[in-house]
Structure P
């Protein structure tokens, strides 16, 4: 099973549209996990229409219409792996222990908010932040992640760098 992880799309405030390479990855993914800060409902509608399966949450920049449609935390078991998706996890310092306590029945936690890619593990919990495909902040590139899941394990976690917008 091929998963696409994204967060902090911020359309249309940080970009007019999602990047073409990201949309191409949506079309080939078995499931898309979005960790919040969509900003507009049109992006949610677009991903709902193009994704085979969409698991998403609202973020701190999402208004009431998105909060009505999306939970704060979403959970799903995919190919035997227990995923949770949330927008904010707090400061980087102490993140692993906080998340391990907050998500004890989770194998992989996908989160966003910082726009900074993250891949770490504590105990049996893997933490993944795909960064942002539209707002690199202090990072050299805009990014998203893909993950392969099979037989109850994740494989091939890949951070994809997007070309600069023209």
Structure Q
């Protein structure tokens, strides 16, 4: 255990939270499952989509509703992105298999809000600083429009 001290507080690094450890275990399982899949590229892609939809179905009502809408917007806006699980959450990868964007449920990480995040593969660059994550409390039609615009920009089709 490493401790850091400054003039007012002492904190100890406790390692990863239980939620973070669970996400890492999910990622390890996802990687093994993807490597073990047999069949054509289309069959593997179909199984990955089924995995994402199953994971969304397991979410709490609020997170599930948002994840369903995000899934619909992302797949309609950028059909070239492939849905897949990433650390136990729905994510969308480019043709090279690199994650471009992802949904993180509030419930899984005991957070106040869900998150729509973008990786460094997303083409959202805007000067020396730009947003790569967005807090979500609900997905309204206006939010769907913003997500579609972000995804379009992220994949470079704008």
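With helix-only ellipticity at 222 nm (-39500 (n - 2.57) for each DSSP H run of 4 or more, over all residues; to 500) derived from the coordinates and found to be -5500, which of P, Q does the value describe?
Only structure P yields this read-out.
Identify the structure, out of P, Q, from whose coordinates mean count of other Cβ atoms within 10 Å over residues 62-69 was calculated to give 18.9.
The value was obtained from structure Q.
If Rg and Dmax of the Cα atoms in Å comes out at 17.3, 60 when worked out from the coordinates, which of P, Q was used?
Going through each structure in turn, the value belongs to Q.
With relative contact order in percent (Cα under 8 Å, 6 or more apart) derived from the coordinates and found to be 18, which of P, Q does the value describe?
Q
For which of the structures P, Q does the calculation of mean count of other Cβ atoms within 10 Å over residues 54-61 return 21.2?
The structure behind it is P.
Every read-out reported here was derived from the displayed coordinates using simple, explicitly stated rules and does not represent laboratory data. Note that this is a predicted model, so its numbers are computed, not measured. Cβ atoms are built from the backbone, for glycine too; each structure is taken alone.
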